[in-house]
Each structure stands twice: as structure tokens, then as C-alpha cells.
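The data blocks that follow each hold one structure.
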Structure 1
């Protein structure tokens, strides 16, 4: 086999996605229905492999992205993975984001069209996958939402760059800042999707669009796609590296801790607590204040400013 030869889809033995290639169409299905097709690290890495293979396969004319079941297309990053792994080791988020970057880069640089088959909820990073696809067809019950400012993150892996281009500046701000649901009918009116159909007709509608794309000249389609990607590429490439580094540092702060632990604990999020801490002169970046104290007993350094006692030996700390 040559270096760029594709492999049969069944050879990959993926755990978190389903991958098929048939009749000129490659379909990548996020297969995590029990968690509403949320993305963990393994799922993202498998998507990268599948997209690369589909890009190189001359027997693939169109790539379809979707989720398992009828409840969710994709609900973004798996918050449980965030709270167990990424909040404790923010440097791991850099790696997670880098892999997620690759998904978007591959979608933009496939050399062939991609269609988002929206079969349910499209949330956070799931909507960013939708936005990175060239076209989108939604079931009538599908709904779209960004959640970054509600959970302590920023939708900087596609949504902040692409929404202003796709729906316009004011609507992009509304979606990104308020985190309200956008139903399928509104998504169609705003240009977030190309078509809305009953769930029972979704596969037929996707297949029809695929057939239309297959019956076009591949080289002309590839170059037309490259040209229409100009503004997407410009916005993405100028911002995504900064976003990756800033978000990695941000994951060591109080906002993602409160936003994501409250989600996992199913309790109200204390949004105003952060504002109140800043207003009252306390740290709004660190849960227990900045690294300040030196323990006079055991010599432990960098104990949080709000600690009255040493967390190592228990001795009372000074002011």
C-alpha cells in the first residue's frame, strides 16, 4: 500500500465512533448516545483518523457527520471528563484542544464537501462541528445552543470565528453570550442550516444532497470549496492558537471549576459569586485566593490567601 492509500472502514475498529464508506459517501457517527454524544478525548482522536482516511480516499465524494440515536447530534465536550481530568491538569486541555483543532482543520481541508446530519441537540462543541461542515440538514426537533459563558469556557474552537460569518454579528453575539436554544425553524431562517425535515425524512434528505454533490466535477468542487473557505480560514487561523493557550490557562481558574462542577452536581451555578468576590476585593480567579502564605511550622509555600490554617500540617497561619 502507498502512504496515502485509504483503508477499508471496518479495519479501524473504532470504540467511540462508527465509520462507514459506501456509494461515494463516508459517514462518521459519534457513537456515545448514553451521554448525548458528548466528546471525550478518544472520540476526538478517532474522528481525526476517520476524517484523514476519508480525505485521502478517492472513492469518497462526500463526508457526512452525525450522532447516534435521535436525541443528540453532539453536545460538545464531555463535562465529566473535564471535571475528572482537565480541571486537575489544565495542561491536558491543551492536548484535548489540539486534537479538536485537527477535527476542524480536517473538515475545512477535506478536499470534498461535508454535510452535518443534525439528528437532535447540537450543543457547544457539537455546534462547532456543525459550523465546520459545509452544509447542514436538521431534523425538525433539532435545536442548537452555545453554552460557553454558562459553564466557564469560551466557544473559541469554531463558534466565535464562524458564527459572525454565517449568521451575522448581532445574532452571533446573541447565540454566544445568552446561550439560548435556537430551534430548527429559526436555525433555517438564520442560515445555521440549509434544510429542515421531519426526522423520518432526514436520511432521505441527506442522501439526496449527497447525490447532488456526487454528480459534480470533483476538482471544480474542491477549488470552489477552497475559495469559499477564505473568510473561515482567515478568522480561524488568526485566533485559534491564542484560544488554545488562553483556555488552557483559564482551566486553572474558578470559573470553569464552578461552571462544570455545578453541572455535574446538578445544582444551580453561582454566577454572581465570582462577581461578588471581585467587588469585595477578593480573588475572582482562585477559589481560595492567590498563592500567599508560608507555613511557619512546616515551611509549606504558596498556601492560598484565604487559608486560616496550613493545609499540610494544620498549624494556624498569620495574616
Structure 2
């Protein structure tokens, strides 16, 4: 009996040492890519957040995570560049959450980055607080050329996917956050404003100042674009009963939602995206002209992009201006 008690005592001491070394995180910021270095050059999705919250902190390798990334941690804030696409991101988030060195029991998760946005609802430079996420790829897709009515949506709902194809974020949390950030002043550029006005014939919706909006995101592993696919995205929002209009197309957010849901953490998930292009082809650009590798090397982050004008760096800063309000509220306990 005495020997058994001694062994239990030793085990308790060992476990106490393990838990004493666990690093608690209050917020984990999840950009998808960075341009160049993490600080000091042309910004990608991570740079503004890294410079404000993690620069000079600790760095950790994550087994099973993105091989090109490290988890940067400083004063309760973590930043990790996940890599792009649903599979990549899901594997990365799972690996981070299973790492025994970190405690996520009270952590908020912020997926941040750029996206393409919906016509008649957004302008490039807008920042969106996302209230629901949809998987574009789950269901059935047809080619418009084979439809009885080529003008109808080419996506068909399959309810067998519903448990993973649609995730509703915590609406009370979203309402509280939106009230905090809805009036944050964000910017555009003269070139982007002219680009939008020219493309959409000076329509009132296309020439307004950028602002912070609520919306639904549609996550696709393929980088889609065009009127037909926008019809699909809007049909998905209607079928699933999303609380806010289709706003964005991106490539990761539903995957993070599914992983967090399985870990019981979906109620602390926040998605903040900025618009750097529209989900339709603009100014006479065709799919062949935009994506054929032999004919185009256009980059959204180029200041001469045929998709994004020069909005990229400004939109990244807009995202940070809004996101920093949320991060600071988490850190000071007001969220």
C-alpha cells in the first residue's frame, strides 16, 4: 500500500509539472499565407498582426502542421500561417489543437485573410465579419452547358452532407463583435475606386466607401469566379438558411469550422475577411486571359493586378484595423 501511494505521488508530481508548463492562449490568429517575410516588407495576411502582437515572442514547430510555418506566441496571442485550401488548413488546425504544449480551453480562434466578394453587396476593401460558413464543393455540380435551363444554378443540395457543409457561428458572439467593429474607419485607393466605377458603370453600390459588414462565406477548394458560380453561392445561402447574404468566396473557413466543432470550440470561432477582388470577371477579362499559365502571371497582391487593382495592401490594413479591436477586446476581457 505504501509503495502504491508513493507511485501515485510521483505520478501526480509529474502530471503537475506537465500542466504547469502548458502555455495558455487567449487568441489564435490564423492567416493563410504571407508575402515574403513576416515583418517589414509588402504585407500578406499575417504581417500586420504579427508585428503588433507576436514579433519578438516565442516560436514553435508544430508536428503535422504547415511545414513552412511556425506558431508564434507572445503574451497570450498565437499566430500561425496555415497554408491555403481546406485539406491543408484542416490538417494544420488539428495538429495545433492536439499539441500538448498549449492550452486552448479559453481561446478564441480568428480566421483572417483576403477573399473575393459578391457584386451588389460589396466593394473591394470591405471587411466582413462572417456569421455562417458553407462548403461550396459538397453537393452536386453540373456544367451549365448540360442543364435544361443554362441560366439556373448548377449546384444541387445533398442533405447527407449537411453536418459538415454548413456551419452557423455563435450568433450572440457575432452580434456583440459586430457592434464593436461596425463603425471602424477603413480605406480604399483612388485606383480601386475608379476600377469599381468603370467596371460596374458607376452603380451606386459599387462606388461607395468601404465599410465593415456581416455576411456568409462560401468556401471552395477551387478558386472559382463568374456569374454562374455566384448564382450557386447565393442559392446555397438560401437553401441553408444563412442569416446574412452571400458575401465572400475563400478557400479555408468551413474547414476550420468543422475541426473546431469536433473539438467543441465552434462557439469561439471568428472569421474576419477583407475583399481584394470580386467574384465575377471584370473589365473584359476572360478565364483564359486571367488563368492560362502561358498567358498571365497576375497576382492579387500586385499593385497592377487585373483583378484587384492596387487594393491588396490597403485591404490587409483594413482587416487589421478591424481585427485589432477584436483581439484587444479578447485580451482585456471585454469580449
Structure 3
């Protein structure tokens, strides 16, 4: 049986992350070898939880590889010397040279989410996840089957950010996945509302809305790393006019890399993203509806109820 590895980013919500992995283990446990957890300097005991004997024992025989960033990166853009995507012309580099050379701004490339896993896995495929996904069926099997059907693919997973795209009235995810694009300018998308598709003029403002969403996708590791080297952009980095992975995706499309979404019509049968009722980022930032409240104890209780797992801190208290 082919095994894959998993990459998941961590920031101050180890309870949610562990629950995600438990649902993944329940549905696809025997298809996974190593889980790479990249922590963005939580400094709240998260690392100790991931490295605890109880967690290691529960997930055995999985290997848990935990790494902490050299500095917090959040949703900022990381500047890596030598990696200059197309928008970084000489004027950009001259104006912002300090971001590439100053210790205050420069980043270790492994601080970029998922990059450590992409460069350290020895598997052909890597599953990339958010820490707020609940699995009901075996997504790994479905994604691997799609790669087997089309070996030219670089990435598969949940496609599209239609809620952020002004092409939405004239487009749908199925058309794009099947190669019917809303505009000759795609994957550029309008930054403001338009009356007709042919009203879109990138010179008047554009963004990148389309992507395979990082909260649950699988990449062909060799092709993904080659794409990074060709585009000089990182999958997990933030870039102007785009959310995570969108700019990397757009450059990949232009370079001829292929993508697909095997669960266009039935994703909710397999997994639920933001199962707590809000996106993970809304815990830290008001995204228009106020900050969300992260229910740490509620998730700890849910983990015990569903999986019989006593949270390490809770276990210490109960054994006193």
C-alpha cells in the first residue's frame, strides 16, 4: 500500500489540530507515515503537547515530526533571498532590499508553512491540512486515485475562492476545473465588481482568487518543488493580490502545471473545513463579523468523548 506524509501548520490551537489528526487517523490511518507539524512560535505549551508521550502513543505507528519557526510569520509575506517572483522587478528589490538581508525581516525558508515538509518528506505525495478540518471518509484514498488516473497532475483538492471573486456571476468551479475559464486573463480575477466578463481590464485592478485550497489538498512533491524553483514562489507564502497558495497556483497554471478537484460535488461527505463554525483565522482577526471565540475546553471534552483520549494536562490532574 502506498503511504503518504502530512503537513499541518500550528499556531496556539493544539486541541483543534490534534482533533483534526484524530479524525484523519480514524478514516485513513493506515495510509500515513509521517506527520510534519510546523509551529509558528505558539509559546503556549503546544509543542509540549505534540511531543508528549500520550500523543505519540495515540498516533503510533505514525511518526510525528515537530518543528518550531525561527520567528513568527503569521500571514505576512516571507522574503527569501534569491527567490524573486515575476512581480519583484529591480525597482521592487531596490526599494525593499532590507527585507532580504536584514535579520529583522529575513526569514528561514522553512518558516514558510509546509515548506519544511515539502523538502523533507521522502514520499511521492504530501497531504496539506489546516488545523480545523474534520474528516468523515477517506480523503487520502480519493486523492491518490485521482493522481493515478492522471499522472500529469501536480495538485488536487478543494478548488476555488468564489466568495472572494468578482467573476462569480459568470463562472463556476466545475467549468474552471474542466478548462473553461471565465476570461482570457484568468487566472487574474477582477478586484472590483464588473457588469460583464469583457469589462475586466487587469490594468484597472486585479487579484488572484482561484487556487486549490490549502486546508485540504495533496501535492505531487517533486512537481510542487519544481514549480517553486521555476516560479520562484512558495506554495505557503503570502504574496500581493492573493491569499496563501493563490499566487503560486496562478504561476503554476501559466507554466502548464495541472490541477483537479475530485470532490467538486460531494466534499461535505468526506470532510468539513471550519467545523467549529468559523475559520481559524477569525480567532485572531475580525474578518467582518467580530472575532470568534476558540473553545479550547469544548474540544478537549470532544476528544475524550469521541476518541477516549485524555488530554495530557487533564490526565496529570486526574492522576493527582
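Quick note: the coordinates plus some simple rules give every number you see, no bench work behind them. These numbers were taken from a predicted model, which means no experiment stands behind them. Cβ atoms are built from the backbone, for glycine too; each structure is taken alone.
For structures 1, 2, 3, which has the highest computed value of FRET efficiency 1/(1 + (r/R0)^6) of positions 100 and 156 (r between Cβ atoms, R0 = 30 Å, to 0.05)?
On the way: 1: 1.00; 2: 0.10; 3: 0.35.
Looking at the calculated values, the largest one is 1.
For the read-out volume of the Cα convex hull per residue in Å³, for residues 52-211 alone, a value of 188 was computed from one structure; give its label from 1, 2, 3. It would help to have the intermediate numbers written out before the result.
Details: 1: 112; 2: 203; 3: 188.
Label of the originating structure: 3.
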